[in-house]
Structure I
Amino acid sequence: MQVPVVLKTKWFWYSVLSVLCMGGWTLLGKLGTTEISARTMQFLYPFGWVPVALACLWMRRFRLERSLRGTLYSVAIGVLGGIGGLAFFAACRTGGNTSAIAAATGMYPLITVVLAVLILREKLTWLHVVGLVFAAAAFVLFSF
């Protein structure tokens, strides 16, 4: 039996790692907001990034990139991620169903896809569109 090509690609395994980590992130976000406020969660959350950032710098022998545009994108990602994280923690703090909150906040790829088509001029196949429809339907079903 031949292994599917996708299982041999780096992006697939990085994506699997991301899904596993973000699943844990979501669960810990819910557990944390039962103990402390959303604002405190958002304040403390970046401290978990420090060891990861230091490891990334160490792997690059502490050399930084020299692209102003890339730096601005990185800072913008941080701002949007910070606001998004705060909103997620606030949603968890309301006592709402974690499954519904995770499904709702997990819909961000729909925005990414729309922006990728509009700004990056990426193309969607009919299979991609079917996947987006199923994702939107899953969100609606989880909300009930």
Structure II
Amino acid sequence: MNNILHRIIIEASPEKVYGALTEQDGLSAWWTKAKTDAKIGSAASFFFGPGGEHQVRMEITDLEPNERICWKCIEGPWVNTEAFQFHLQAHERGTALQFSNLGWSEPDEFFMHCNSKWGFFLTVSLKKLLETGKGQPHPHDPNI
């Protein structure tokens, strides 16, 4: 199996990073328009495309405040992957965020595209949102 893995340092507290990864407004400000109530067992919806016509649904499988968020894609292009995991740890400069999207069957072109996009959304958009107040969510992300 193949995995997408990223680790970044964000100059913000674990509480602020956790909020940006779980709250509807936070997710919408760095990734894409989101609809969620952030409860284990519920489904979060994310909207892509020029008008938000493509919906992705993630089941929230684990939430540990200020430490861990886990999703499983139940509708969308990642249903054949195992999990999306965000692990947060206090760091001298703020928060160390480790992200993984586990269980890809092969490192094909879509895998490489998603790896690049997650790299952008985490290391640029999320980081900028938390450090400067302005992210770069879809559809304002670069066409990679």
Structure III
Amino acid sequence: MKIVAALIAISLASPAANAQELLLFAGRNNDTFIGCVNCGKYDSGSICNRYGDYGSKYSDTSIWNRYGTYGSKYNDESPWNKYSSNPPVVVDRDGGFYGYFTANRYESKRTRIPALLFLTDNVELVVEDLDRARDIYCRE
């Protein structure tokens, strides 16, 4: 497992800290904020803040909660569902669209952001241990 973690850490290009904030929205109308993908780990809106609403493995609004709507590999609104037809969207504060954050490889408008794509392309490993995946993504 250490080798897998090391390979993921080496391969994963985390979002640039100085880039425009990229936000995740989910729900049938993409009206539920579920976190900032490239904000710092102390930012209250960050998916990297393990104690915040969007980064905690216990929060209903976190992609890292395997039992929650957005962290379950079975829920249609989760990025980890390989067959999802209603995954979260990635947008910037100006409304610029960066694709759908989804493991569904058939989604034509799937995000091209390398770090997010790496997570979804390796969804089988990610869903085994969402805590570890978050820590690697967030470089803790």
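Given a computed value of 30 for relative contact order in percent (Cα under 8 Å, 6 or more apart), which structure among I, II, III does it belong to? For relative contact order in percent (Cα under 8 Å, 6 or more apart), the value 30 is produced by structure II. Looking at structures I, II, III, which one was percent of Cα pairs over 21 Å apart calculated from, given that it came out as 60? It traces back to I.
Bear in mind that the values in this text are calculations on the coordinates, not laboratory data. A quick note: this is a predicted structure, and the numbers were derived from the prediction, not measured.
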